[in-house]
Structure I
Amino acid sequence: MAFDGIVISNLRKELSDKLVGGRLYKIAQPEADELLITIKNAGNNYKLSISANASLPLIYLTETNKPSPLTAPNFCMLLRKHLGNGRITAITQPGLERIISIEVEHLDEMGDLRTKKIVCEFMGKYSNIIFLDGDTILDSIKRVSASMSSVREVLPGRTYFIPDSSNKLNPLETTKDAFISAIASKPMDLIKAIYSSYTGLSPSIAYEMALRAKLDCDIPANCVEEADLEKLYESFDEIMKLVKEGEFSPSVYYEDGEPKDFSSISLSSYKEESHFDSISQLIIAYYAAKDKSSRMRQKSYDLRKIVSNHLERVYRKLDIQEKQLASTQKRDKYRIYGELINTYGYNIKEGSKSFKALNYYTNEEVEIPLDPDLSPREMSVKYFERYNKLKRTFEAESKLIVETKAEALHLESISTALDIAESEEDLADVKMELIDSGYVHSSLKNRKKSKNKPLHYISSDGFDIYIGKNNYQNDELTFKFASNADLWFHAKQMPGSHVILRTEGKSMDQVPDRAFEEAAALAAYYSKGREQKKVEVDYVIKKEVKKPAQAKPGFVVYYTNYSLIAEASTRNLSLVNDN
């Protein structure tokens, strides 16, 4: 519930600052549950998008137009009739309810000045946009009859009231005693006790309050000491003062590079954040990124399935090969048995089932099993045959295991490329590699050279850092783009991107430590270890990196290198769009 009462308070302030005094120029209804209102104010045009979508109710300023139906819906026509060229006089929010009320002053048919309201409720599946004259409902974008709700009808002619908030308190008007009394009576974990006692608070904000008070979030609220509840009230009051004074800090918070949450109050529970000057810009960017991430997961699903299936088969094959290899560990024992029988065979009595001899390799006495029906020479031949068979198995399985491990490493690197793919072009490159490797069948004969380029960052000290997004890019970056004096980075012993730090001819000693740390952080981030807190990263002068003959794409070797421990991150680095 990132779209909580505090975010809506932030939106109310932004909308008030920009829209109050403005005139409604156009009213459109592009979707059944969405309005797009154009407002002219102080020489500027603003587009206000209001959505009562059950799964994603939102309100924000946008610059994007949406096509509208040829025939406007009845609700849109009603708003145009009453509010066309009307002037916005106030934008309010009752307490911290997830409600925004827009008051519009207009002239009626008689030329008299009248005021009406557009009330926007953002309450999940109960979200609605309601048009009021005083407290009387003129109409709503979603009509709610008694058969649909026993709590409140939303129909023309009915009296409007705010739905019951389950006896929740207004956080902007509470006192310390009321707060402690409300929280201390709840037999539930502290976080839930906070957001279930007050309107407009999300679990993220409640968690932030407990975090600032340094309290255990899992402890039942009715077991918290009064002194700790007073500390909790202090953090609660601190946040409420920011809301009352309009001191908002709209930010998006990330985990593993993906947008996880957003808030208008700074959240200390996240490491990665991106600050926005406008809450509307934040909402647009956040949901665009979420939508992009969701679409990329959907589009990469088939490729991921192919890779995971082949990986499963490869690891199953590797397990069988390693078991067969383990079964050859006693091969030298049979060779020694054969040699000892040849050396001491003259002492073996006919029909013996075993005999003891001194192993001249270890100076220890060994007992050698014999077949009483075979002569010493026949037993010697039998042991040598067993040895040679196991030796051939050992050599064959050793070679196969190297090949199978290389295939597994290759598939793991393709899986990592899918993890860091950010566009359809990235996925197309990965698919082409799967086709070339024989994992995907295709009738494609004339392949076009990919125009997709590696990621390009600028370090804090102005050095260019390039990251390959797949194995083909890795090879191109390392062996065709980078110069011999550039620095090459890679996460140690795990699939990941090749990272090139352009030194512009400078020696390793002339490159600042911060540039090394930032390049290593990128190598860690664009690797299989991006979710780990710390990743060991190897780095070396590029001329030391070699590609073995017949090696799979992206595979290299190096024999002299340095290492450092890095935190997977892209923070403080500027991404350049070269595509």
Structure II
Amino acid sequence: MTKKRPRAQMQWRTIDLHLHTPASSDFQQPDTSLLDMLERADARGLDIIAFTDHNTVAGYRRMREEIQQLELLEKLGRLLPEEQQRLKEYRRLLDKILVLPGVEFTATFGFHILAIFPPETDIREIEHLLLTMNIPTDQLDDGSATVGATTDVLSAYRMIDEAGGLVIAAHANSSNGVAMRGFPLGGQTKISYTQDPHLHALEVTDLEQKGSRSTAAFFNGTKPEYPRRMHCIQGSDSHRLTTDPQRKKNIGLGDRPTDVFLPDVSFEALKELFQSNDFARTRPHRHKEEPVFDFIRVAREEGPNIVQDFHESMTVRGGKLYTIISDVCAFANTNGGTLYIGFTADPNSPVIGVPGPQQAVEQLQKEIANRISPPLQCTLDIHETSGKKIIRVLVPRGDDPPYAVDDNRIYVRDEAETGLAVRDEIVGLVLRGHRQRQPLAAVVEPEGGVTVPLERPAPGPVADLSVEAAPRTGVEVVAVEDREGNQYYTMRDLRNGMVVKNVTRTSARRLWHYAITEYAKLPADPSQASIQWAGRLGLLRTQQQGKGDRYDLVQRTTDGLRFYFGVTNDGIHGPWKALVGVEDE
């Protein structure tokens, strides 16, 4: 089944989910009242805010207690005029702004996690959760970022999520963030900290930065080790009411908000957004004099990749509609993705648009429902760009693979291309579907004997770490076998480590066909090939491909030479960067 997202009530709302109050020990304007903060939020045009003090919910609790005290005095007829005005102002502001209780929790290694809860959550429940996560009882109201040994990151994610909260990695790319540079963590640890299924979003400090070097671009689903695309937002992380006039980077409340596209102002709508695969519903907030964030333009600048593609039209003639259907199938079998219909990826070419877009959406819905099995829940919607209507298709990573077109044609995504899956890939999809349908087992933690559910791995393929120092995209020609004059190749997909046997030049997809062709051109003694060596790593050739380069590489090992073809910049890491001249991000 497919569905079209209802948009009648959808509006852009402005949020700031990382605000400190005087309950944080490092708040810089301690004379600020909670009412001052609400008035400042109103002046900045915020619709949803969260008070997230360090390891305490005391700030939010004090606001609720003050309001309850004023309401009690009102009921008793004992309100002073200034108290009556204060209660009236609280009511006016809380009618306009949704204020959520939250905490900035300090996990092991000093990593910060935002835990944000529905407004009706009992404060005692949040405090009980903090105690369970090892915040010392005598420090529960201190608002200090340094609280000693607490709970590890993954356990904290799980506990907050299971308590009904939103789990957001605070300033993930900066100090005390789970994705900050230079912290001596193993690769698998950093992957799990940013891909865990209990984590809802990443808060980043560079959301407005463009290009491939931004944190949001890194976590857009194209990196082999980070296949789960993450929602990225920004927050002020303000420790004062207004910007410090002496240090402009020391920002105030509402100085770094995010716009979100929601049907209503509610915690539930916010959580639904972060659980969705619609990544165009968040954008950095722009002031009126700044240009509006255009996610379609950004998508065109990124170009086709493993989670995104473009189609100028969807006519049946010429097979263009079938190509779209096969892309939907491939995305579902791989990492999920987004299709844009009505223009090409070239940002300099005009937008053609889709004539009769509503009828086209209905037609495409029927085609997906009738031709792809098992049923796949996609979202189709209509947008306008350059004065033309275009269609966007959001495809989830399917939870019941393999998906097939017309019952028997199984497609997968290979970098920026869609192709038919071969036998070993189909087997891998069947096994993935089997794992996803298995109930979670129960395990007992070593300390305390608490029974918890065993986590499934984060969605998406995981790089094969047994291939030491190999690039992380492209393909490796592992072996070739001659059978009665026919060559059968064994290929390794470097993105997910899958080994596929019995590949021929005629059956190979485009990248594999290229790799086989180039491998066949090597001299009988491959060591005599023209190779640019740097120690044990070598460069065969560099080719311009679309918006980036592709590399053919070789590695000298104790077992001989290993050849890697069609490696993109996303797959270049470690010493390979110096070899090909890619800057370290």
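At a glance:
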{"quantity": "If mean projected area of the Cα convex hull in nm², for residues 323-538 alone is computed and equals 18.8, the structure in I, II", "calculated": "II"}
{"quantity": "Read-out helix-only ellipticity at 222 nm (-39500 (n - 2.57) for each DSSP H run of 4 or more, over all residues; to 500), computed value -8000, structure in I, II", "calculated": "II"}
{"quantity": "Distance in nm of label points 7 Å out along Cα→Cβ at positions 235 and 475 - structure with the largest value, from I, II", "calculated": "I"}
{"quantity": "Entry that produces 44.4 once mean projected area of the Cα convex hull in nm² is calculated, selected from I, II", "calculated": "I"}
{"quantity": "Value 7.0, calculated as distance in nm of label points 7 Å out along Cα→Cβ at positions 75 and 427, assigned to which of I, II", "calculated": "II"}
{"quantity": "Answer label among I, II for the case where distance in nm of label points 7 Å out along Cα→Cβ at positions 211 and 571, calculated from the coordinates, equals 1.2", "calculated": "I"}
{"quantity": "Label whose coordinates, when mean count of other Cβ atoms within 10 Å over residues 395-402 is calculated, return 13.8 (choices I, II)", "calculated": "I"}
{"quantity": "Test item: relative contact order in percent (Cα under 8 Å, 6 or more apart) calculated as 11, pick one of I, II", "calculated": "II"}
{"quantity": "Origin of the value 0.85, where FRET efficiency 1/(1 + (r/R0)^6) of positions 339 and 491 (r between Cβ atoms, R0 = 35 Å, to 0.05) was derived from one of I, II", "calculated": "II"}
{"quantity": "Structure (I, II) behind the derived value 25.7 of Kirkwood radius over Cα pairs in Å, for residues 91-362 alone", "calculated": "I"}
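Quick note: the coordinates plus some simple rules give every number you see, no bench work behind them. Values in this document were obtained by computation on a predicted structure and should not be read as measured data. Cβ atoms are built from the backbone, for glycine too; each structure is taken alone.
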